[in-house]
Structure I
Amino acid sequence: MDKITDLKDMLKKSGEKYGNKIAYQIKKEDGTYKIITHQQVSEMIDALGTALINMGLKGKRIAIISENRYEWEIAYLAIVCGTGIVVPLDKSLPENELKSLIKRSEVEAIFYSKKYENTLEKIRNEGIGKLKHLISMDLEEHTKGNYSEKELIKTGKKLIKQGNKEFLDSKIDNEKMSIMLFTSGTTSASKIVALSHKNICSNLMDISAILDVDEKDVFLSFLPLHHVFECTVGFLFSLYKGSKTVFCDGIRHIPENMKEYKVSVMASVPAIYERLFKIIRKQIEKQGKLEEILQKEEKYKDASMEEKKKAFQEIHDLLGGNVKLMISGAASLEKGIEEKFRLIGLNLVQGYGLTETSPVVAIRNKQIS
């Protein structure tokens, strides 16, 4: 476990240790892949942060709203590692609630994907809150008064070459609020949760002490990134450990994506694991092997996880044959599902946490007796 004081420190150490390792494997429209290394991630964050400060956003609150993609993650780290305070927004919120959160959070800029362009332009034009700047993850260059994240990264690289070190030399107060989250409470109004670098980094180190994850692992990103469970366990933990992240094409594509990318680690909610179990069961029944599998489960119930994996290799192959760890959180997982996964050698563990705790409080990492 590498000791880290803040996320900027984490990026520096991960970049030095895993620089040439793949951080992201992105599927392009033509079916080929874009590869981004951990070193390139650090360079993009430094450049984007430099450009944001150059825009006058030092110390400001900046929101992000989009589907899961690497540009979301680059923006998040460019904001918190020396620019200002990040405000991840729920991509499923209706326009009236977005207006409310934009006003309450006092954000001055928002990173967004194409899907939200019209809504955000309308909100900006109405003069809601302090919103001034819209930064697109999809535009190649600044257009119609909206900034391009790609162009800002290019600008930032030029500024760094010219000697601009304002972002590079910025100091992190790891106990100060750097992440502003909105979470549902006991009333209809969403609650604000303030998190610091220290909150997040202590969680990353504690998780690392419990879970066996390293630079050879591949994480499947599925849960929304604005949710602190996915943000910490699926995004930041992957970068901290030098692992690779791939992005799911949608709920129906989870099994094929796991096979396509040889996924070894995923964090999700109980409903997804219940769905996955049904898919596996249906495939076994289709092959006429249900009775055989049930007999094997009884035979190997006291075997080690490694022995079970070998005995049920055909099931593991349905998910790519590389699954090492599945983490369930955000709700209670039915005990029977957890037991069924473990019976066939799929290491499914339950975690418990709260947004206010960054979020992990506890993880059960032992096999059920």
Structure II
Amino acid sequence: MANPIQFRPDQIADEVTSFAKNLGDSLATLTKLDELRPGVTEHEVVYQEDKLALYRFKSPQGKPATISTPLLIVYALVNRPYMTDLQENRSIIRGLLEAGLDVYLIDWGYPDRADRFLDLNDYINGYIDRCVDVIRNRRGQSKINLLGICQGGTFSLCYTAMHQEKVKNLITMVTPVDFKTGDNMLSKWVEHIDIDLLVDTLGNIPGEMLNWTFLNLKPFQLMGQKYVDMVEALKDENSAKNFMQMEKWIFDSPDQAGEAFREFVKEFFQQNKLVNGGLSIGKHQVDLNHIKIPVLNVYATQDHLVPPDASRALQQLIGSKDYQEVTFDGGHIGIYVSGKSQKTIPPAIGHWLADRS
């Protein structure tokens, strides 16, 4: 029988005293922080429609792009896209600019009740297609490069399968393709939910509800231990800024347009139609085997939201003979913000596109 853990009163008192002091120091540090900005790289709005804004980013060094084909980033609907440009030293977008790319990004904005009946056809064959055409017309080019992130990667796969004549190269990052892998906890949670009843009752799906769901995939790590460790993280201004910037993004969760949410959960999570077939968006049939252009698939080996097998399934489903993978030894969030990812992911994308420019 294991020996019981011994707690000495003096040790407990020392720990409580130390924690209280660190907490006081942390609160003092917070009062010194400036207002946190959502995104740090200078950009201009080149197109607007409804809640959507299309950004073009400017190189901090003023360097012109060396890869002539522009790159459009399509982010997920469920979080804000400034995760790709969180801070000066944690910015995938800056890394892509430094790799010589001309970078555009779709900011979906914050849907409200007026957007209740937007569906996947509106988002993919509507908004994304019009943004692609804006960029093509601005640059006088028939095709663009497309980078889809998470749910935005799923959208980008569907878009490319339907409009391949407008896409030169496709990059997917932490993108779910097979929604029924054995380790996909999120898929198991939503498998038996009555999505029709949920959407018919609520209309738009509150961002707070989805955020609570994501946090509860790892409740101890994401809601318990994190705030115990927070006292240490807030002891100096730099680490405090890093922590609070991440907290701002985590809880900045837009509501989801009801019809698009209904379709995405039923067609992808519950019926897994990218794998099983039978997916239609608007007037188009979506068959990933129709994708013949070069594809780069970037995924994280420790991703709890999009398990590696969910992304790796892409290779067997597309028709392209030019398929490559880049793996990142980290999680779903770390691939955007870790120092290791900043040094490896944007250069890898830049080199891959340069070889195909």
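Read-outs: derived from the displayed coordinates by stated rules, not from any lab. Note that the coordinates shown come from a computational prediction; the quantities given were computed from them, not determined experimentally. Cβ atoms are built from the backbone, for glycine too; each structure is taken alone.
Tabulated results
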{"read-out": "Which of I, II yields 1.00 [FRET efficiency 1/(1 + (r/R0)^6) of positions 65 and 113 (r between Cβ atoms, R0 = 41 Å, to 0.05), calculated]", "value": "I"}
{"read-out": "At a computed 23.1 (mean count of other Cβ atoms within 10 Å over residues 241-248), which of I, II", "value": "I"}
{"read-out": "Relative contact order in percent (Cα under 8 Å, 6 or more apart) derived as 15 - corresponding label from I, II", "value": "I"}
{"read-out": "Value 36, 25, 20, calculated as semi-axes √(5λ) of the Cα gyration tensor in Å, assigned to which of I, II", "value": "II"}
{"read-out": "Entry that produces 2.0 once distance in nm of label points 7 Å out along Cα→Cβ at positions 145 and 177 is calculated, selected from I, II", "value": "II"}
{"read-out": "Structure from which 26.0 was derived, mean count of other Cβ atoms within 10 Å over residues 73-80, options I, II", "value": "I"}
{"read-out": "Test item: log10 I(q)/I(0) by the Debye sum over Cα atoms at q = 0.08, 0.09, 0.13 Å⁻¹, for residues 89-304 alone calculated as -0.34, -0.43, -0.90, pick one of I, II", "value": "II"}
